[in-house]
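*Asks:* These notes open a run of structures that come right after.
We did not get these values from a lab; they are worked out from the coordinates using the rules stated. Fair warning: this is a prediction, and the values are worked out from it, not measured in the lab. Cβ atoms are built from the backbone, for glycine too; each structure is taken alone.
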Structure 1
């Protein structure tokens with residue numbers, strides 16, 4: 001799979017832009033602030049339906065504009081997929097796939113596999129567990145469409161249960177809570193199962209990626225829950241249902257759902273040490289890079305089409321050995337790389353000059 005063309009209207013610094021990348025390696029060269037990252041962000045948005053910078057949609061709309069549009073067409077073995085996203089300020093986002101609204105936004109992720117790496121991916125390692133849960137859930141949704149549906153069901157059930165607890169506290173109706181407990185338990189056990197499956201598939205790929213990008217030693221996961229489930233023994237709906245019932249009085253007092261996969265902690269471990277607190281800055285950077293490389297290789301192995309890889313200013317932080325290690329893993333798919341200095345990228349490709357208004 002590859003992106004055939006991209007069109008932007010009032011996105012970030014671009015009033016309009018038409019970009020037709022090569023189906024191989026594309027090197028976007030420009031000064032800091034020239035708009036290179038904005039192009040990668042737009043490409044990623046078409047597949048992930050969110051900014052890989054973690055910013056809200058409104059931040060992507062060009063200053064003084066009320067709406068913005070991202071359009072792109074992807075070529076796949078069976079034909080083409082055209083995705084159009086309209087962002088509004090104020091207003092709701094509109095998404096079209098081949099001219100029709102997708103039934104679920106997660107279906108777009110399943111059709112268009114994209115892996116993006118940027119310097120801020122260090123947060124995956126350094127910050128709390130939320131980003132690591134999101135990493136596993138996004139990868140699961142890209143691998144198996146049902147995983148995305150289960151995630152949405154779980155998020156909706158937890159949100160409704162929390163709403164009831166917030167409004168009623170100790171006065172919450174037990175029969176209504178039983179209904180939401182059941183929905184949380186069924187969807188939550190499915191989300192946990194998808195994460196366990198991803199962890200199993202990632203196991204070998206992550207260790208290999210960590211070594212190939214230049215580090216020695218081991219990189220593994222230590223997945224902890226607060227509701228009695230374990231990666232080895234699993235955690236079905238009955239286990240989560242029991243935990244929700246046991247925590248009910250506490251949840252009524254705190255007015256929030258305190259147990260379940262939304263509170264799990266997927267921790268990373270380097271040579272037996274917690275990567276978040278005891279790894280060096282260099283090790284943490286390599287761990288973050290290994291996570292993205294492993295996701296790319298996993299998608300390439302399990303999906304019928306090779307994912308698009310976006311590398312945003314990655315090589316400025318890597319020494320030559322690490323840089324060559326990354327490029328050795330890429331394969332034959334489409335890659336978009338941004339850099340301020342072309343000589344930092346250890347592999348040749350089609351060069352594009354970016355100046356904030358156009359790409360040529």
Structure 2
């Protein structure tokens with residue numbers, strides 16, 4: 001979501017100049033790649049660009065090809081085989097095959113409006129894009145994109161009924177697996193490849209605390225471009241440190257953050273009574289990650305107190321509580337602890353266990 005925001009910021013800043021632009025997007029990856037499907041960059045005819053499709057090895061060539069696409073006003077698919085050292089140049093860091101769709105953006109193009117919608121409305125969004133066509137297609141073209149309206153469960157503006165029905169069925173599969181994917185549609189002599197991209201909402205960090213150790217967490221959230229809510233004593237907090245906080249809640253008043261399945265909660269009031277009260281309420285939320293700052297003995301004391309009240313956590317609830325929280329990296333300072341907690345949050349959201357990649361057997365990213 002951070003990349004989409006940066007692309008839209010540049011587009012809105014330059015669109016009044018009438019300078020033409022194009023979007024280059026990774027739509028298929030085989031084997032290894034620095035960026036995965038969905039990574040995109042916007043390129044203006046002057047060479048100004050934002051975003052990225054690799055670790056830097058493909059951007060230069062993609063920029064030139066985007067400028068050609070802008071000149072011709074025609075979309076194209078470019079395949080990069082980074083397993084061949086002389087394909088782009090020496091020293092490529094990956095070893096895979098990458099398909100990049102380059103699409104000129106015109107005033108009639110709906111893509112920028114689709115991306116703006118993904119940014120302005122919290123929730124999972126889906127965009128289906130045609131990445132290959134074989135046969136006679138009268139009403140569908142390469143690079144054409146369709147937005148899926150989750151509220152009405154319909155694909156907007158897809159003119160081919162059979163293709164539309166096919167895409168909508170595959171969208172349900174993408175939503176269930178929570179993974180973007182390319183599918184192939186066939187009808188007689190006609191064939192189409194469609195990249196169905198799932199764009200989830202930004203991660204949401206809900207902090208319950210107001211001591212000085214919240215500031216490194218806020219700084220990291222700003223770098224990661226996460227949405228942040230903070231509950232605490234607002235008078236106690238330094239105003240100049242709160243630029244990244246989207247939602248501030250006084251701890252003694254009723255309104256509280258909206259918690260969803262993309263929310264990570266950190267209980268760090270450093271007050272036992274406050275933390276145990278918050279935990280009892282927030283365990284009922286759909287948050288997959290609830291961290292309780294402090295040593296194991298402190299949390300064991302909470303569990304014992306809950307049991308004395310007749311409250312016991314189910315196995316599923318216990319799995320969502322991280323106490324002590326963070327990965328074991330030898331963290332001591334607030335900044336190091338924040339790094340440890342953020343790494344653990346990312347591992348939980350990704351369904352990973354953490355640990356050193358050099359000890360991992362198999363590829364870093366899942367192969368399709």
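*Asks:* Comparing structures 1, 2 by mean count of other Cβ atoms within 10 Å over residues 53-60, which one has the largest value?
*Replies:* When mean count of other Cβ atoms within 10 Å over residues 53-60 is calculated for 1, 2, structure 2 comes out on top.
*Asks:* Taking distance in nm of label points 7 Å out along Cα→Cβ at positions 29 and 253 as the quantity of interest, name the structure among 1, 2 where it is greatest.
*Replies:* Across 1, 2, distance in nm of label points 7 Å out along Cα→Cβ at positions 29 and 253 peaks for 1.
*Asks:* Which structure, out of 1, 2, was helix-only ellipticity at 222 nm (-39500 (n - 2.57) for each DSSP H run of 4 or more, over all residues; to 500) calculated from, if the result is -9500?
*Replies:* Considering all the candidates, the number was obtained from 2.
*Asks:* Could you tell me which structure in 1, 2 was used to calculate log10 I(q)/I(0) by the Debye sum over Cα atoms at q = 0.08 Å⁻¹ as -0.43?
*Replies:* Considering all the candidates, the number was obtained from 1.
*Asks:* Looking at distance in nm of label points 7 Å out along Cα→Cβ at positions 149 and 261, point out which structure of 1, 2 has the largest value.
*Replies:* Checked 1, 2; max of distance in nm of label points 7 Å out along Cα→Cβ at positions 149 and 261 sits with 2.
*Asks:* If you work out distance in nm of label points 7 Å out along Cα→Cβ at positions 45 and 237 for 1, 2, which one comes out largest?
*Replies:* Max of distance in nm of label points 7 Å out along Cα→Cβ at positions 45 and 237: 2.
*Asks:* When you work out relative contact order in percent (Cα under 8 Å, 6 or more apart) for each of the structures 1, 2, which one comes out largest?
*Replies:* 1
*Asks:* To continue, here is another question. Given a value of 1.11 for Cα Rg over 2.2 N^0.38 Å, for residues 285-340 alone, point me to the structure among 1, 2 it was derived from.
*Replies:* Value 1.11 for Cα Rg over 2.2 N^0.38 Å, for residues 285-340 alone corresponds to 1 out of 1, 2.
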